[in-house]
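Student: Given below, in the form of structure tokens, are the structures.
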Structure I
Amino acid sequence: MQIENFKIFADLVETKSFSKSAKLNGITQSAVSQQARAMERHFKTLLIDRSQKQFQLTREGQRVYESANEILHTYEKLLSELQEMKKVISGTIRISTVYSIGLHELPPFIKKFLHDYPSVNVRIEYRRSNLVYEDILHNSVDFGLVAFPVKQRQIEVLPFRNDHLVLITHPQHPLAKRAEIDIRDLAGQKVIGFDPDIPTRKAVDAIFRDHSLEIEPVMEFDNIETVKRAVEIDHGVAIVPQATVAQEQKQGTLSVIRFRGKDFTRPLAILHRKGRVLTPAMKKFITTLGVEIPETSQP
């Protein structure tokens with residue numbers, strides 16, 4: 001029995017999907033099924049209850065899964081400690097992030113990190129917020145970056161930074177002449193929003209409710225870039241994170257307006273799986289982002 005067998009089995013249990021486990025390990029779905037049956041032959045017991053429609057472990061399968069996690073954790077800790085002893089900062093860091101953070105918040109940090117640690121590869125996937133949490137839970141990435149983080153039992157949340165929410169308009173829009181506006185000035189305006197399930201949209205909706213504003217977006221999009229393009233052609237105004245429009249403000253394609261007497265912020269956070277052993281490269285990445293590593297995240 002090799003360490004890869006335990007990892008494939010653990011991935012299968014956590015994703016409850018032969019296809020997802022196969023993708024995580026770079027093998028075929030058939031190979032995952034064969035690995036599971038090989039483990040059953042090795043332990044001379046059924047691990048998966050195949051009489052159920054949904055994926056379910058037998059009692060013995062649950063015990064093997066728990067032990068597999070212990071074995072994998074010990075193995076990862078050993079690898080990390082050996083790297084620490086050799087003072088090696090290398091490997092690959094996999095990141096899952098929402099578009100707005102990945103495109104507008106991360107680049108300067110990634111640039112510095114790769115300059116300081118050229119032996120480390122960084123792979124970034126752009127995902128919707130809910131899928132970032134799935135990626136973390138399924139161990140398909142090392143870190144996730146999201147806005148308005150939601151606490152979950154199996155996920156460690158490390159506060160990253162706060163961004164300000166601002167109003168953006170076309171440069172010729174009547175509101176563009178103002179240095180700041182009252183949130184109530186948006187009554188009657190054509191507002192462009194994010195899709196309803198996106199955390200920033202939920203936060204904006206809460207702002208409107210708190211100020212007794214009944215605003216229904218005239219357009220809804222699933223990413224910041226499309227929202228900005230719609231405002232640039234004067235289809236409406238939008239509330240967005242300030243960091244995402246710095247370039248357009250500099251080029252004069254969008255006007256950025258603050259809210260009078262209000263500081264609406266968008267908290268950002270780094271996510272990783274609780275109990276995950278952080279390699280030296282992963283620790284350096286966190287500190288490069290200016291975030292302190294809690295004691296609970298130390299091996």
Structure II
Amino acid sequence: MKIVFMGTPDFSVPILEMLYQKHQVLAVVTQPDKPVGRKKELLFSPVKQKAISLGLPIYQPESLRKEYQFILDLKPDYIVTAAYGQMLPEDLLNHIESINVHGSLLPAYRGGAPIQYALFDGLKETGITIMYMAYAMDSGDIIKQDKVTIDSDDNTKTLTQKLSNLGVKLLDEVLSDLSHGIVHRVPQDERQVTFAKTLKQVDEQISFTWPTSKIINRIRGLSPDIGASMYINQTTLKCFKAISSDIIMDKSIQAGTVLDIKKNLIIKTIDGAIEILEIQAPGKKKLMIKDFLNGQNIIKQGDVFIEGMKRNG
């Protein structure tokens with residue numbers, strides 16, 4: 001089959017590799033390069049890096065809605081998208097059958113952050129949906145679905161790897177079926193729709209007034225790349241890994257209070273306590289907590305972490 005592939009993050013890379021091996025990839029469409037760091041150096045997306053290594057033509061339109069004629073001119077059999085990051089214009093969808101690889105069991109978690117929200121919500125399983133694309137976010141008919149188990153130590157990276165591998169398998173099966181004239185499509189049940197919209201800065205904050213399990217799940221969903229923001233003594237710290245603590249304490253102690261800082265960083269939550277395992281101070285590298293506590297002067301025992309919205313109050 002002749003395919004135009006559209007994707008951007010790590011999730012998309014194994015899917016592109018499978019398409020390259022088994023089909024004719026006419027072009028790869030990915031998001032524009034982003035300036036990063038103090039020097040504002042341009043960062044290539046993981047899909048662009050892979051496309052370069054495979055010698056494939058690359059397109060990076062700022063707005064696909066205004067710049068899609070090149071896809072029509074290529075006359076592909078299918079467009080395949082996997083976490084591309086832009087809505088496809090209606091005219092393009094009307095002219096070329098488009099298939100999406102989505103990281104949830106639709107109609108649950110429509111949107112740009114289904115993997116993160118599955119972790120935020122403490123799900124025990126999630127999955128992949130292969131679907132026909134329609135001109136509304138993740139609303140098209142379902143072709144095929146399957147599940148993966150979410151383990152207690154999964155974070156966004158590990159769960160993304162699981163889902164991407166499953167996406168490769170399911171997409172391969174779907175394209176094989178289509179090549180033999182086998183068509184499956186089941187409309188989504190709109191009564192079951194939930195959303196996992198692209199993360200905003202406020203979604204990166206944790207509050208120790210939450211239950212311990214909710215805090216840990218939020219940290220898992222933000223690790224290992226973003227990190228969960230927490231605020232103390234006018235400083236923003238990023239947490240990348242934490243576990244529940246069984247420390248015995250006075251339950252009347254204020255949530256957010258630092259209970260132990262000698263060998264471990266243990267913080268009171270609304271229903272217990274949490275032990276921070278991996279942390280990052282502003283302008284510093286990620287550190288395991290033992291290395292962070294050795295010589296740090298940001299936190300003292302008895303200090304209180306505050307909610308992000310109150311940090312400037």
Structure III
Amino acid sequence: MSKATPGSALAAHCTSLHKHWDRSVAPAHVISSGATIAMTCPDASNGLLSASSTAADIATIDFSHLDPLCGPIYVEGAAPGDTLAVEVLDLAMANWGWTGLLNGFGLLADEFTQPYFRSFDLTGTDIDLYGVKFPLQPMMGVLGVAPGMPGEFPSITPTCAGGNIDVRYLTAGATIYLPVFNDGALLSGGDGHGLQGEGEISGTAIEAPMTATLKVSLLKGQALRAPVLDISTRRYTETEYRDFLGIGPDLFQAARDATRFAVDALARHLQIEPFEAYAMLGMVGELRVHEIVDQPNWIVGCMIPRRLFQRRLFPASP
């Protein structure tokens with residue numbers, strides 16, 4: 001275990017991985033408030049998938065290895081009732097990433113049961129989705145601290161201590177404020193994404209190995225009940241959408257309905273398989289709660305960049 005203090009460009013570089021949120025896991029590093037650290041994290045498959053993998057590989061993947069956590073980082077002086085301010089200074093992706101459909105995982109997992117895998121070259125500034133380019137937007141899916149309760153908690157499940165929150169705006173320049181529940185806070189992170197939609201609808205985005213450079217500051221006595229983020233949406237420049245509405249008395253079911261309507265329309269227009277359209281939503285779809293006060297029915301929208309529907313599949317007739 002190393003000790004790091006402020007005053008250098010990089011005070012600690014963490015590559016240590018652990019499987020669960022657990023306050024009994026020994027710290028990989030000790031830092032002082034104000035230190036800058038780096039976390040080098042594998043992709044969400046923990047290296048079980050590669051650029052040359054196939055749908056057959058994702059069909060047999062071992063879920064117990066997914067979403068590894070880099071850390072924990074012990075912050076000197078942190079105690080229950082304090083807050084950590086973690087500023088994302090830089091996110092450096094690997095040169096490849098992947099998306100796919102995992103068995104039993106995703107908003108419509110019961111309807112889309114076939115395995116699917118697609119890899120992406122991330123050496124440029126954008127990716128191509130069926131003839132439409134989307135800029136890469138690197139973000140961290142996981143940042144959190146150890147929960148206050150003893151025991152092991154799945155890395156894939158978010159809690160009031162943070163974790164796998166998958167807020168797509170957790171990009172370079174963002175700051176997340178995390179409540180502290182244990183001495184040292186025990187900060188961990190991971191789950192790098194090259195591009196993610198709002199809600200990570202299909203269960204995966206563009207999953208990619210990533211090195212995150214973070215500045216960690218301790219705010220004494222500033223207790224929080226759940227994470228808070230300072231973010232900017234400026235990098236997400238999409239402004240024109242086609243919005244598919246799910247309406248009903250169950251918010252979760254309304255989200256499923258909106259997603260299903262969007263999948264059907266996108267598959268028809270692009271002339272692709274519905275499961276391919278569904279997988280796209282994890283990267284570029286945006287689930288929004290539009291209205292939640294006029295009971296008994298509430299409204300969820302699945303918003304799709306309209307330029308996907310404006311793309312011509314065939315040349316215009318002379």
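A short reminder: the numbers here are calculations on the coordinates, not readings from a lab. This is a predicted model, so every value here is computed, not measured. Cβ atoms are built from the backbone, for glycine too; each structure is taken alone.
Student: Match the computed value -7000 of helix-only ellipticity at 222 nm (-39500 (n - 2.57) for each DSSP H run of 4 or more, over all residues; to 500) to one of the structures I, II, III, and report its label.
Tutor: The correct label is II.
Student: For distance in nm of label points 7 Å out along Cα→Cβ at positions 247 and 263, which structure out of I, II, III has the highest calculated value?
Tutor: Checked I, II, III; max of distance in nm of label points 7 Å out along Cα→Cβ at positions 247 and 263 sits with I.
Student: Assuming 3.7 is distance in nm of label points 7 Å out along Cα→Cβ at positions 31 and 239 as calculated from a single structure, say which of I, II, III it is.
Tutor: III
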